[in-house]
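In what follows, structures are represented as structure tokens.
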Structure 1
Amino acid sequence: MKDIALTNPQDQCMDPDRLRVISDVLEEERQAGAFPGAVCAVSRGGKVVFLSCCGALSPSRNRPVTPDTIFDMASVTKPMTAALLALRLVEQGRMSLLQEVSEFFPERTLPHLSGVTLRHLITHTSGLPAWVDLYTGTSTREEALERLLSLPLAAAPGARYEYSCLGYILLGLVCERVGGGSLQEILRRDVWEPLGMADTGYCPAPEVAERIASTANCPARPRELVGEVHDGNAWRLGGISGNAGLFSTAPDVLRFCHVLMGWEDGPRPLGRLALRRYTTSQISPDLGGQSFGWFCQGNQMLPSGDLLPADLFGHTGFTGTMVLMSPSEELCIVLLTNRVCTDHEASKIRRTRRRVTNLVAAALR
């Protein structure tokens, strides 16, 4: 188990009594059916001030959740993989976000994607639909990609914000072509291993299965998913995709966030100017709030609660994951659950997120 060193919350100007209530809230929500198991961690200034685990790996696997339990991160994959790698490739001078998507597929004629740039993909303004089933009726990665590349736009590029898993699948494909390897290979070599994120990656090895939280009983496959990506499109793509498929733990996510923001020593994944674009909104306020990777204020998908500051950014995942950061407060909140097992419609996990974020905000001094 990877140890997490806990700091007295008062040393980081946080109220320990407020934070302790989070444990009670998690247990209440678990008993109400929001999720079978959860890990919640809060840090300030790169120091972990709160850590709580509750529940089990699944309703059928009566093994307790621990800090090193591995979760399917779902759409938190987007900022932590495809968006991050895209900005790293831009910093390396290997591509520009102003390039059109069609430039990276010279073997194809893609007139319907004319005018769609990588900037559109990374900010969810490409005009691509939010989601289309790429796995039903296809049996290979190639067939799924053929379906993806033939999809017509639902809107003109740049005309509106439409959160699109399809756009991030495309962004991941472009990054793989430019980077000369899979997302797994490139990020493991250049980001995860240098940061010591040993429990982070796609397609977890069978030997860590006992530490992986079950995601759901999947009627389409059909089996209980343990270490197998829940997202159907990412599954058809072999488990490695820019939209979903990443697995990680609370300690690894904290490490990534802390080093990224300069709150902890380590090889920072992005330079100063790229980091600014990665963590602040890059679209018109009329369209919402979206950085080159993360949700920002003005985006209804950002679970900011009622009290957290305006510079908050973060992301959620369909499986019940959440990562939030505030630069001004040097605050990081990580909440990992496997809510799909018990709360497929997500109403309960949304309530859980609000309660947790409000308690964290109230603990700030």
Structure 2
Amino acid sequence: PEAEVLKLGMIWPLPEQKIREFAASVEKLYVVEELDPFLETQLKAWGIHCLGKQLIPAIGELNTAIVRNSIDPEHGAEDLFEPVALPMRPPNMCAGCPHRGIFFNLSRMKLFVSGDIGCYTLGFLPPLNALDATVCMGASIPMAHGMVKALGAGSHDKVVSVIGDSTFVHSGITGLINSVYNKSAATLIILDNRITAMTGQQPNPSSGSAISGEAAHALDLEALCRAIGVKHVRVVNPHEVPECRKIIKEEIARDEMSVIISQAPCVLLPELKLRKPVSYFTNIDNCVGCTSCIRLGCPAISWTPFAEGEAEARGYKKSQKGYSRIDEVLCNDCGQCASLCKFNAITRGEGK
């Protein structure tokens, strides 16, 4: 409290006169800045005596305790504030992401799933836990081909690769050519969300628009796969989760290369962000607490547990542990949760 502080609102150009006046008004001058001694170096170049990185750490994030212990270790404290326990916030796909339904299905099938580089790499994480390996852009298809060859005859129904539309065009086509040429029997799922989402919504050759924003020829992924030599190509709506599961099971049963194109736009596309989605809501009277929708891992869906005796008091079965709720502000109108619910507990429209 007894220390004078000069806090700079703008560090370039540095207010030399103000800094010199402040330095002249104090007995000892400390420069507190994170990482490299940018300000300290400039002050010393001006001939201003100051202390900085010989006391204060040059790595990591600074806090009050670190600064105090660096400047005055005799009167320092271990921590001036009690740490606050925060809930886990693992990275997650957006609410309404078309990739979620595909990974939900893959995670419930005993398959080796090779992934690629994109938003969908998040399929590795709980609660989906759908991917087994990811190396680099375009590696998903060759990895699946290699796994089929390594496992030997009869392994065609055990290996799947997933790749985004942008990554497929960038570096996946050659892997598919090689797989067909060498008679692979893996199933490829192309996650076609019409954009390069992970790096900021840049268009790609299958998007239908050029980098300039002008309309452009949209690469037909289905026709491309057939031209490469894939005989079995299916286009699915990933938001229809049970139907997708049925099609995946049909395609992995084939003893030759097959492709599933999961086609639905990224929810962050500008044209979709401008629309007003009609949210889904949970009819808690019908919810039996089966957690099917919760296991999707959608950030718009939360779980409300019952206190002891609350289930019976509210007219539910004694064994029911709670019910799910949908945040209608976060909901992006994809309907994946509704397609999974067998109890008519999730409805599209006005919530209550």
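Which structure, out of 1, 2, was FRET efficiency 1/(1 + (r/R0)^6) of positions 26 and 338 (r between Cβ atoms, R0 = 35 Å, to 0.05) derived from, given a value of 1.00? Display every interim value, and only then the final one.
Working: 1: 1.00; 2: 0.00.
Only one of 1, 2 returns 1.00 for FRET efficiency 1/(1 + (r/R0)^6) of positions 26 and 338 (r between Cβ atoms, R0 = 35 Å, to 0.05), namely 1.
For distance in nm of label points 7 Å out along Cα→Cβ at positions 138 and 178, the calculated result is 2.2, so let me know which of 1, 2 that is. Going label by label, the one that fits is 1. Among candidates 1, 2, the computation of relative contact order in percent (Cα under 8 Å, 6 or more apart) that gave 14 used structure 2. Looking across 1, 2, the calculation of Cα extents along the principal axes in Å that yields 60, 45, 37 traces back to 1.
The numbers here are math on the coordinates, done by the rules we state, and not lab data. All figures in this text were calculated on a predicted structure; none of them were measured in a lab. Cβ atoms are built from the backbone, for glycine too; each structure is taken alone.
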